[in-house]
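Quick note: the coordinates plus some simple rules give every number you see, no bench work behind them. Predicted model, so just to flag it, every value in this text is computed and none were measured. Cβ atoms are built from the backbone, for glycine too; each structure is taken alone.
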Structure P
Amino acid sequence: MCIDNNYFCMEVTVYKKIWYVVLLFLIANMQLYAFAGGSGSSADPWQISTPDHLDEVRNYLGTAHNDKHFVLINDIDMDVPPYNVGYGWLPFGTASNQFAGKVNGNGFSIENLFIARPTNWYIGLFGYIHAEAKISNLTLSNVNITGYSQVGGLAGFSRGTFTRCNVEGVISSDSRIGGLVGRNEGIIDQCSSMGSVTATTGNNAGGLVGRNYDGYIISSYSKCDIYGYGNNSYGGLIGWNEADVDNCFATGDVIGTLYCGGMVGRNYDGTISNCYATGNVTSSTNGIGGLVGNNGGLPSIHFPTIVQSFATGNVEGDGSVGGLAGINDYNITDCYATGTVYGTNSVYYQKGVGGLVGELCEDAVIQHSYSVGHVSGNQPLGGLVGYNDDGIVLCSYWDIMTSTQSLSAGGTGLTTEQMVQSNSFLNWDFSDVWQILEEITYPYLIENPQSPPPSPFLPAPTNLSVDLVTGLFTWNEPDYSGVVLLYYDVYLDEVFIDQTSNIYFQLEDMNNGQQYTAGVRAIYDSGESAIVFTQFIYQGVSEDGSIIIEPVFITNYPNPFKRGTTIHFALPLNSPCSFSIYDLKGKKIRTLEENRIIIQNQNISILWDGKDDDGKDVWAGVYLFKLNSEHDYIVHKILVIR
């Protein structure tokens, strides 16, 4: 205390105030130096421009800093020391000191994030996210992350909210690993992931989230490939799910062990709605599905549900293998699967292979659902359900022709012709849930539409032509959208000879003067078109100068057809012609026109209504349209469905 010298006391007090002001000034300048600008408020967030600015965020952990705001003002490249060497980036946020602030990526990206911490938990850009935290509009590109458990590109563990966040790169760990988040207990909205996710020895790996526990995922997707080398639960979007997932999709392939699904490995307790998966799923064990490996869990009061969802990928496993779900332990409603299904059904796992569900558990339900994929392997096999342990199947169907299965452990088998007609589906809601293009597509979902709609008739190549002298076979690319055209299969006299990605193929080793049939079909990522044909007589070098009719083009639409088709062609000469329909045994069943005068290169259209000369509908099958002229003839194949 200053008693004897008041002047001195006043001087000390003044100095203290000056130093206090200086200290505040220094602190303010240190914060300004730590970031590119801003004050940390919602109106004026701290600006992040460099890796060091990003690293400074770790000084604001805990709920005391839940009011702190950060924003990126440009792309940030992390491929600089010390962040690209040794263990790489040190995630900020731990279980005892979580990140609770707000980060706005502002549409910018953090590039080349590197983390090599294979023995550590809670690994990602953030380690542990508090429920009050919000991360938005942020992209991580070319990440390379390795951890032990609870590992993700953006966060190892999150209870916060992620909106419009995207991660691309390679991520691996022992368990609970996701492209975006290792374990999620918060909200993920409009987020995505690309690249690959690998679980080296543990469980729960997903393209977006390793384990979704009491969280909510909406309007998000993953294009990651998943590799699971541990025990169980690997999915294209989520490894293990215990919460609701809505309006999401996954396109990556999944390779793993027990409980593998194109979207979710194990849907232990949650509702998957308006979702789809397109990736292929492969395993050597059981519980393998195009959408979900196991829709259920241990005996409990859980209610895992799949509703208004579909899968198109091919599925291969041992037992309990299904186009939509390997095992269904509760409820599947308004769903479908189109991919091929194969199961070895070893003695150990022998629980069924089905177009929709491999194993249907006691009291579990399938309703208003269908499958159309080819089903094969060892018994028990089923077009819709492979093995039924006293479950319930209501108003559900499978295509007996495309599946090649006439039997199922539940459901009703229909022909392809019936499967493309709405009146075949008893008590289905074609007003609010389902829609169909009559006689063209299978049913598809109004709120979750597949594009293009599922159909046994994908677009085929058009305008087939063969150069009679050179043997060059050409065609036009089919008119398609929404599917990926992979390549073409080429046929000669209905025998497969090769594949090509071109719209032409050089036919070889043909005999001069001999008639041939060239064919081609388009192969897509989701199926294949019908084979379309054109007939020709190979001339090589003409020996006698005789005239051979070679159409400028010949095609018919629709093909295949049910009610009627129109054949279009043009000829390079003037001639009277007759047109008839023959069956494959050579019997003429219908005369369409006789002695019609054809003008050179004139476009001609001939209608056939699918009836014979007695006015009766012909049977389903392949028929020949034959054009005869005074010079020669040409033949064109037509497919009839009923």
Structure Q
Amino acid sequence: MTVKQLQELTKLIRYFILVSTTEAGSGHPTSSLSAVELMTVLFFDGFLRYDLKDPANPNNDRVIFSKGHASPLFYAMYTAAGAITEKELLTLRKFGSRLEGHPTLEFPYTQVPTGSLGQGISVGVGMAINAKYLDKIPAKTYVLLGDSEIAEGSVWEALQIAHHYKLNNLVAILDANRLGQSKETLDGHDIKTIAKKFEAFGWEVITVNGHSLPQIQKAFTKAQQSKDKPVMIVAKTYKGRGISFLEDKENWHGKPLNTEQLQDALKELGNVDTQLLGKIAKPKTVAIKPIKKSALKPISYDKGQLLATRRAYGNALTRIMPAYPNAVVLDAETSNSTFSAKGQDVAPDRFFEMYIAEQNMVGTAVGLSRVGKIPFISTFAAFFSRAFDQIRMSQYSDANIKFIGSHAGVSIGEDGASQMGLEDISMFRVIFGSVVLYPSDAVSTEKLVEEATTHHGVVYIRTTRSDTPVLYANDEQFPIGGSKTVKQSKSDTVTVIGAGITLHEALAAYEVLKKDSIMIRVIDLYSIKPLDVKTLKKAAKETKAIITVEDHFEEGGIGEAVKAALVNENATVHSLAVRKMPHSGKPKELLDYEDISANAIVKKVKELLKNS
């Protein structure tokens, strides 16, 4: 397009931003106005290739507004492209509208929901990795960043990984408009300093006047030609650009214009052709070469065989990866402990080392998930906590991610409290629609990994460091939402519920109590969310009390889940959980110290029977 044609489009887009936010009575017009020229050139000057009639086309380029509060600009672009009407645009932020305050999947052109700043670039890394290394197509990923959000550490985690994987198909655009929400950003308009930071992380950096259409055109042209580096376009812009009483003024963040102010602003814009349409170029069609798929091999373990569930997870990957071509493995540089390295052994082209940068690992997994891959991501259970914001945001992305947290609980032993995942069950239980699984042996681990693979959504699998004996036959089934009653009789007095390591403690307690002619029911609650409520209700009805035993803090754990499920059943539920600050020690010592061992279970059962 000519510069004049682009200028006319920028006026139309500014008009859409202003009228939609005033109609909504809320929103972020000034944050949107600063990036109008940048997005107009990208969308309508032939750089972006996207089929508006086929948003699911894998050859489409991807556009991510990491600064999701600039949604008025996001929606204005698609209005200017004719994908939505001005009438719909004026439903911005209203209940029932597809055009929410920050982009969501309700709007079909949203690649990923954003709003928690600093995450869009990680998602872009995932999409760029997919295009370059997995689907092997020429699609590019464009990410619009705000200068406030680059204070987030996750941004820099993403930048270093993008450089490591030479993602020359990833183009980030920094809208450096100087003003944050409450004050000037960290570097303000010191564009040289900002550029040096990105250059230090190995990116090709192009600096431009973010309101000069010719400079922006040259920048995108150059970005297309990068050979082995991701590209960062650092654009000096002004917040509220185009409206004199807004431009570069403080205290306008997140404030729409009132009706009178809108009229003044529209006068400044001058004549706007509301019938003008921008055209987005179509993508090139490149066939994605399918990966040869093999049948899922059976498992073969011997009952009583000692094997840590973390190792069984690795064994599961050696079976899953050939059978599921869309499965991808990411690990935070712990693959020789989580045993995800076994996935790399069978499918090295679908294993990506994310190093010790868990926030970016989760964000990258979201990006991979959004383009149809099934990411299995692993680290020590404790360290997923630092990526909780990314995990939280994944629930809004319809993410299909399998999280595997190893080294959970005090049973890891000598490494000490900082390494013991004791909050992870609680953390993943709270995610909307999530599944939380806790296998106790090699068979249940492999079967639950299979279940996780075919289940669409966020699944967390908690694995154990220590070797545990195989309890189940190889043909045993473990459906999500189920449980296993492993010990049961007509004379059961108390039900003991364990999962993972504590199931083995419960079984040891069973043998001790049996010698004293005290029979207990033992349930393997391998599915913590959703729960097997039917079995729990049956146990509550048929035994005097329920004791839950977990290698996890009490808050948000198994005990609270069971109590909530039985709240209307007149059931007596006692919880044994980690209630003391743990220390280094032998696993057995720590289980005894926290009163979640076989000894503690025996003591609690006898105490209940004595007082009943």
Structure R
Amino acid sequence: MKQYCHSITSYKRFKTREVKVGSVIIGGNQPIVLQSMTTSDTMNTNRVIEECIEIIEAGGQLIRLTTPSIKEAAHLEVIKQRLTEKGYTAPLIADVHFTPNAAETAAEKVDKVRINPGNYAEKKIKSGGEYSDKEYHHALSKIKERFLPLLQICATHQTAIRIGTNHGSLSDRILSKFGDTPRGMVESAMEFVRICAEENFHNIVISMKSSNPIVMIQAYRLLVATMIEEGYDYPLHLGVTEAGDGEDGRIKSAIGIGSLLEDGIGDTIRVSLTEPAAHEIPVAQKIATRYRSNNTYSDYELFYNPYEYEKRSTFSIANIGSEHVPIVIQGIKHHKTITHASFFPFGYRYRTTEDKWDITDSACDYIIIQNQIINFAIPGNLGIIQDFETWKIDGKTKERHYPLLTINELKKLTKEYVSTIYFIDLEETEINDIRYISQSEYYKNCVIIYHPKSTSPVYSARYLFAQLNALQIKTPVILHNVQETAEIETFQLNASIETGSLLIDGFGDGVYLNAESIPQLDLNSTSFGILQATRTRISKTEYISCPSCGRTLFDLQETTLRIKKATQHLKGLKIGIMGCIVNGPGEMADADYGYVGSGVGKINLYKKKEIVKRNVPTEKAVEELIEIIKLHDDWVEQ
């Protein structure tokens, strides 16, 4: 297995070279750099300057501005000068798509230029089909020919370049050889990296962005493995593109960015939210400040494939493990008496007059209840987990009631319980006791609920799974994550990183989030949000929504809310909501349906990658989108 990080069980940053972007240095031993992007039209000077100041005062160190043409590229000089006059010197970055001469103009005005290999220099030569070696290398030589002028300008002006690959905009040539894969994303960037190295230009930063955190994580890991193999050490810009807004946007961003930072990968980050740009910086700060020296566990060689998703092989116990989707466990707290209403935050609504339960798509699978009994019939798909002593009194004779045992209680079990399904509360200090579980006659009836208590829960859990793998123990494991914070956003970010990064690698047969001061409704919502973002369990509609920028052709935030209101009951569908055609069709490549700005007041509607309707007036576009969903039999009535 190719090396991609120093250790899977301790934090050690992948050492990159330092790259100077104006007054800011990215890489090396420098702290992780935070950045954001303005949402206004770059020609709207006053508003763009206001946004830049908002980003800077929120803690942003780099600011990116959309640069679709030479006009905007030239105007960047005005913006930079006006900011300097106001006392703000944060480096500016030009975000360029499609237009090489805009990149060349911008490189003389700002501190860094972002280009996309998939659409910067290469035009489609063939419509589908394979390229011969001659055709492939001829296209590559044309790329170099068109890219060299930008390199020369950047070398003269000491301007940095970000080589920014996007999953949804890989070239026809790359797709013909590597497919729509992380490997294709890496090769797309490496072609440009090799050209830079040949020209002795090393002032570059690289990114591998996708709206799918799994693809994004795998691509960055492959990129680092490839750089190590070829002797490169360029710094990395991390971000989940089109992450969306609110809870979902934060969870997806935390999983994608945080999982890589856990691996020691990443030098600068941008959290892409469909919200005002300044909102992104506090989220990025909370993610970045987690990374410091951590607890270290015995080092292990890679025992799983970090470049392709494969779920850990386990026994199937009830609806847990094996091919089952990960379960969600919740715990009842602060209830003196358990009533029907106690289950409301977990997705169960009891109708008293009809004596029936309404069960939502985000209804948890098991509820842990300590030292209390239930004196009513529980919903048919719910399991109850009780402490062992209470279970012996109340749950032993009831269906779907299960005991929660400590390791010591398991050791003392008598044969009368041999056929019972057990949940084992395993703490970090008891990892060595897992050998006993495998030797027990109760082995195939056990589900481990693992509770790391260190400041490094990801490394602790990887150590546990390494031990399980070495001992060939196939017991399912629930990831019990405990947070001390009372602040909801911090809780969501930390829980997402600490459980999501493990689920991405196929570890964990369920999640149990615990935070004393966080409302139970939020605990449950975050649990399902993490499973949704890792694509391990789909329970709701997913929205791939870009952060607004100067290219956006409609009110993105308001439109996103309207589309969500109309479609959020369509469980399992992915809907892309894109502000313009530059990133839109590419970055929503993972979506089932797309809503993309095509001009002022005009929308193109997509079914997957194909345009179904062009230039639909904005005021009719949501209704037309619903009609297209109905036409393809994906609509259900609420």
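Some points to look at:
- Sorting P, Q, R by Cα Rg over 2.2 N^0.38 Å from high to low puts P first, with the largest value.
- Given 34.1 for mean count of other Cβ atoms within 10 Å over residues 257-264, calculated: source structure among P, Q, R: P
- Ranked by mean count of other Cβ atoms within 10 Å over residues 353-360, structures P, Q, R are led by P, which has the greatest value.
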